[in-house]
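Only the coordinates and a few stated rules stand behind these numbers; no lab work does. Bear in mind that the values here come from a model prediction, so they are computed numbers and not experimental data. Cβ atoms are built from the backbone, for glycine too; each structure is taken alone.
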Structure P
Amino acid sequence: MKYCTWDSPKSEAFIKITREKQHTFTNLSETRTYTCYNHNAFLDLYEGTISGKTGFTAAAGYCYVCAVERDGKRFTGVVLACGWPYNRAYKWKDMTRMMDYAEQHYRYVTLEYPQEIRYVRVENGWNREENPWNPVEVPVYVEKTETQKVLLGNQEKIVRHTEYRKKTEAPLQKDTVLGKVQFLLNGEVLQEKKILAKSSVEQRKMENWLVWTLQRFLF
């Protein structure tokens, strides 16, 4: 239901079809006319209902799946074995309770990545015009991607985990991957971004020391 309603490239057509109250058509020879009626009463019973599908078998009883959007929050719900003949209205009552609970106990959270600048030490590195004897540190940054929002229950908590190398070896190319930032929910990764080197660093060589020393003391 989530895919059909929001993720499918044909979601608009799906919603339009499943919201129709009725549809009349003929056979190919146009000798007979047929009319189909939509049994999804939840479209009128519950504000924000976008689509849904009823179902029934003797073993499963009355079943229902739906998609609801209220106050920018998107929910899908399913009820199974929700009554048998003479109790077909149970599914509407139970789904109403489910959607009311979801509306009251879920909220969107934005995944916020660290903005502070970190540095990684580059062993045997050299920045031009600087003392080759000095340690070299390169700034790093978190790759830019689209901001993501996650719908969470009030009791759920997202954990942000940052992992990156404290030091690496020269030479180092700009945008080299040095680590990652992860957002986890119940141990499952929701989103991950790379931590990248902001600039390149050359490898330090013996002649760097010699040239720098001569420039400072002989010229």
Structure Q
Amino acid sequence: MIKRERITHFEILNLNQSFDQNELFKDINLDIKLGKIISVMGSPGCGKSLFLKIISGLVEPTSGEVILNERNVYNLSFEETVPFRLSMAVCFENGGLLMNKSIDENIKLSLLYHNQWRSERSQKLYDNLIYDFKLKPYLHLRPAQVSSGVRKIAGLVRAFLLNPQILILDEPSLGIGPEAMLTLKKWIEIFRSEHDDKVVIMATQDIAFTKLLKAEVLEIKNKTLLKVAS
């Protein structure tokens, strides 16, 4: 079994991203402090979701570096990135579920793939998450048979179930309803309380949820990333 690599240094250096001559990011630099909740905000279409995909190793930038423990992720082979990937979990805006699998199978998928499901800790965490997020009635259904909000919640539960060090969430509060939003806040607080080097990075336009979490705010504006005073 491949072991996770604990992340002690997470930094973005000289990040640039362009598509077909359209420049989205220019010379972004960011030293991501461990133990923080970071909210990346900005107007629709500014590239918040793309930024999360770049820093999580899913989309290679046009130029620049994503540094984890003094190594540029995009200079590593797939095998070399796996220990880092196991320390991260991503929830996409639409949940990122496989349509040919049940909600239950989607939630357990990553742990089963990495042979980590059978641990007592994983199963207890699963039970608690399913109970708190009220997902039990939907577990046997496929994504097409449930609402977009349930799909999003299933994606969030899958991310928490991985028990990562770095939790990356794309519009986590969007479309899940006020009760689930409070449950999400609770689990983010539980997640961060487990270890002082855990990090939550979320892209959102939800100012109220950002304030609820007392997150550090970064804004994508004029192709760069600006720190917003609290």
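Out of P, Q, choose the structure whose coordinates give helix-only ellipticity at 222 nm (-39500 (n - 2.57) for each DSSP H run of 4 or more, over all residues; to 500) equal to -5500 when calculated. Comparing all candidates, it corresponds to P. When relative contact order in percent (Cα under 8 Å, 6 or more apart) is computed for each of P, Q, which one produces 30? Here the read-out was taken from Q.
Upon calculation of mean count of other Cβ atoms within 10 Å over residues 3-10 from the atomic coordinates, which of the structures P, Q produces 15.2? Derived from the structure labelled Q.
Where does the value 5.3 come from, among P, Q, when distance in nm of label points 7 Å out along Cα→Cβ at positions 83 and 115 is the thing being computed? Going through each structure in turn, the value belongs to P.
Can you tell which of P, Q yields 7, 20, 19, 15, 12, 10, 8, 5, 3, 1, 0 when P(r) over Cα pairs in 10 Å bins from 0, in percent is derived from it? Considering all the candidates, the number was obtained from P.
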